[in-house]
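Given below, in the form of structure tokens, are the structures.
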Structure 1
Amino acid sequence: MSDENQTEMSDNTPADPARPNPAAPLDMSPEEREAAQAANEADLLDQLQADLAAMQAKNAELAEQFLRAQADMQNTRRRAEDEMSKARKFAVESFAESLLPVVDSLEASFAHKDATPEQVREGAEVTYRQLKSALERNKVIEVNPAVGEKFDPHRHQAISVVPLPPESTQEANTVVSVLQKGYLIADRVLRPALVIVSAAQ
């Protein structure tokens, strides 16, 4: 083998990692290598401790926010319950107060033992108007459908269904007569109106 071929093979042969590289800096001594490793481990430990401290602080902050939110929710619920209780008491108080004039009128009518039938009727009409006014002020509205009004199952209760005379122009499934008025309270059915309904022809 020629010197030229030997030189070419020598150039293409990979370097042995076990052999020192003349171009690389000299290796550190074992003491220096150990000191560098200890410094790296110390830096890593410091970083982990800093991360742990940050996570603990964040956890404490979140826990405090949770407790504060829970306390706010309990206070809100307690205030809502108190307001509902006061609203119910006020509603009963307002309704009772509106009925007092009715009681006064009835007691006054009882005091007039020598009242004529006309006076008794007049006093009863006054008391009736006072009672209706008290109900209306407390949003108690009567349901009194007119004859021919469409039957409403949400507000009416059919007692019976009757056929219409052949000459009647009234439509089927409409109110023929009202046996008892119904009442609403704040748009809620307190009592449906009792009605007779026309049958289909």
Structure 2
Amino acid sequence: MARGTNHLPGARNDLKGDKAMPEPLPLILDNASLMIAPGPDPAVPIELACLTNHIELSPDVSVTTLETMCGARDYPGTVKWSLIATLYQSFDPAATEEVLSGAVDGGVPVAFEVKGRRDQPVSATNPKWTGQVIPQPYAPISGDAGDASTVELEWSVVGAPTKSETDVVASAFEGMTRAELDAAAIAKGLQPADYATKGDLVAALDRA
């Protein structure tokens, strides 16, 4: 008799019994989504997946070490997130150069979105991360003879990215002009001058 435990292909045994569990699927980055807005709010993020070779949403955690008469002890410091990506350069409309140069020229943070499988809806098994990045100047042409020109990005994220397992329903205030939003804010007891962008004011109205 063969020794060991029999396993069904593509399944694993539950530790609490013999019930077969689906085998966890690794995320293969062959269909990921990278979207960056070509300017400040209300610019809509544009899909750059077909020009993206590398994508990374990375935290940098600093550590503060305090030395006392009782020895040294480390404390967690600030966490700074970065959107790191390698894209192939393209001068076509709504492609690499137009999107990135527009973001840089705006001089303010722009929206981004990252998703593991762009052809599937957002869910617990296909979450997305959104937020705003601070655009920085980049090398518009970079590469060797005969190679594709690439653009290397490492843009800081404002605060921390937001992980979502469902698509957010569009706000009822989204299509309003700034004047209409100001009027709605005043009606709710808000001060429109406290919100620099339409996005900030829409978010405040949604919370009010």
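Taking relative contact order in percent (Cα under 8 Å, 6 or more apart) from the coordinates of each of 1, 2, which one would give 14? Walk me through the numbers before you get to the answer.
Working: 1: 14; 2: 18.
The structure behind it is 1.
Just checking, which of 1, 2 has the largest value of distance in nm of label points 7 Å out along Cα→Cβ at positions 85 and 181?
On the way: 1: 3.7; 2: 2.3.
Looking at the calculated values, the largest one is 1.
If we compute distance in nm of label points 7 Å out along Cα→Cβ at positions 37 and 77 for structures 1, 2, which one ends up with the highest value? Before the final figure, lay out each step's value.
Working: 1: 5.9; 2: 3.1.
Evaluating distance in nm of label points 7 Å out along Cα→Cβ at positions 37 and 77 on every structure, the highest lands on 1.
Figure out for me which of the structures 1, 2 the number 37.6 belongs to, where mean projected area of the Cα convex hull in nm² was derived from the coordinates. It must be structure 1, since only it matches. Hey, Rg and Dmax of the Cα atoms in Å, for residues 29-148 alone derived from one of 1, 2 reads 39.3, 130; which structure? The read-out was computed on structure 1. Structures 1, 2 were shown, and helix-only ellipticity at 222 nm (-39500 (n - 2.57) for each DSSP H run of 4 or more, over all residues; to 500) at -4500 was computed from 2.
Coordinate-derived values only; no laboratory data. If you're wondering where the values come from, they're calculated on a predicted model, not measured in any experiment. Cβ atoms are built from the backbone, for glycine too; each structure is taken alone.
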